[in-house]
Structure 1
Amino acid sequence: MKNTYEGKWVIDTNILVYVLDLHSSHQRAAADLFHKIYRESIDAVVGQQNIIEAERVLVQVYKRLPEEAIEAVSGLVTDYHLSIITPIGTTYQRFHKILHSVPHAKTVDFFDYYLAATMLDNGITNIFTANTQDFSTIPGIRAVNPFLPSRPRV
């Protein structure tokens, strides 16, 4: 099948958690996205930050053992051949520039902004997320919610 999503795509933490939560109303759509990533060779990546956030949610919210959380998230990374991106030495400076460029900085999600800075420093502008509004004010970032019925075909 043809990949309609060009370039690299970050998989946000919420998508990682939904695909692992068999009781989530978004689990099937998240699983469908992962199958499409695999079948259609969508170049999907995760931030090191996403891995840590997903493991934290699995342990603190879902009450899974740390070993179970690590195994579940590591399994996704391995099974779907997800590359891992990390901040570089100057990512905090890009983060500060993004933060200063946004009105109402008191209401922003600092972790999403830091993820966006990490993405941009790694040459990535696309992210699959259920929280597109968190990225909507960040110049250069394209956020797509794979759970919306009107989403483009993947």
Structure 2
Amino acid sequence: MSDGFALVDLDLAYLAQFVGLTVAERVQQALAKSGHPKLRYSHGFVVQHLVDAERSIGALAERMEVTQQAASKMVAELERLGYVERMPGADHRVRTVRLSSKGREAVERTRRIRARLDARIERALGARRHAQVKEALMEVLKLLGGAEAIHRRRVRAPR
């Protein structure tokens, strides 16, 4: 009797999930070593909404499908860490949140780290297999209705 679990016994969804979690862990380790030790995976679920525009807390809450209080709490944490900043809004009654220069740098660094990891995977699998795996996963995302949330930058945090 074995205490382990054979990878071959996992379904496709678990394998994809565990690959994603492993990549996320490697990204976090690399970010910590490069000057972002307090940036967490969960912060990405806020940051994705600020990459292309500044937003009010209300707009963030709506996009994240959480309460304004929950969104405000997450923004306050990112603000304390220096990744976002609050600015006066157009009507001066509503403040908006945007990525700070440190936040934009962290996004760019994360993209570079992920690109290096993906290149490592491609070297290991070969370009053809890498493209086939990527294509298959994109098909599964579309089949299960997950592609639109990614396209619109509206990926929900796990609940």
**If volume of the Cα convex hull per residue in Å³, for residues 39-78 alone is computed and equals 73, the structure in 1, 2** = 1
**Request:** Tell me which of 1, 2 gives -14500 when you compute helix-only ellipticity at 222 nm (-39500 (n - 2.57) for each DSSP H run of 4 or more, over all residues; to 500).
**Result:** 1
**Asked** Any idea which of 1, 2 comes out highest on relative contact order in percent (Cα under 8 Å, 6 or more apart)?
**Response** 1
**Prompt:** From 1, 2, which structure was distance in nm of label points 7 Å out along Cα→Cβ at positions 7 and 31 = 3.1 calculated on?
**Reply:** 1
**Message:** Comparing 1, 2, where is mean projected area of the Cα convex hull in nm² highest?
**Reply:** 2
**Prompt:** Ranked by FRET efficiency 1/(1 + (r/R0)^6) of positions 23 and 119 (r between Cβ atoms, R0 = 30 Å, to 0.05), which of 1, 2 sits at the highest value?
**Reply:** 2
**Request:** Out of 1, 2, choose the structure whose coordinates give mean count of other Cβ atoms within 10 Å over residues 111-118 equal to 22.8 when calculated.
**Result:** 1
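Rule-based calculations on the coordinates, nothing more; no lab input. The shown structure was predicted, so the numbers you read here are calculated from the model rather than taken from an experiment. Cβ atoms are built from the backbone, for glycine too; each structure is taken alone.
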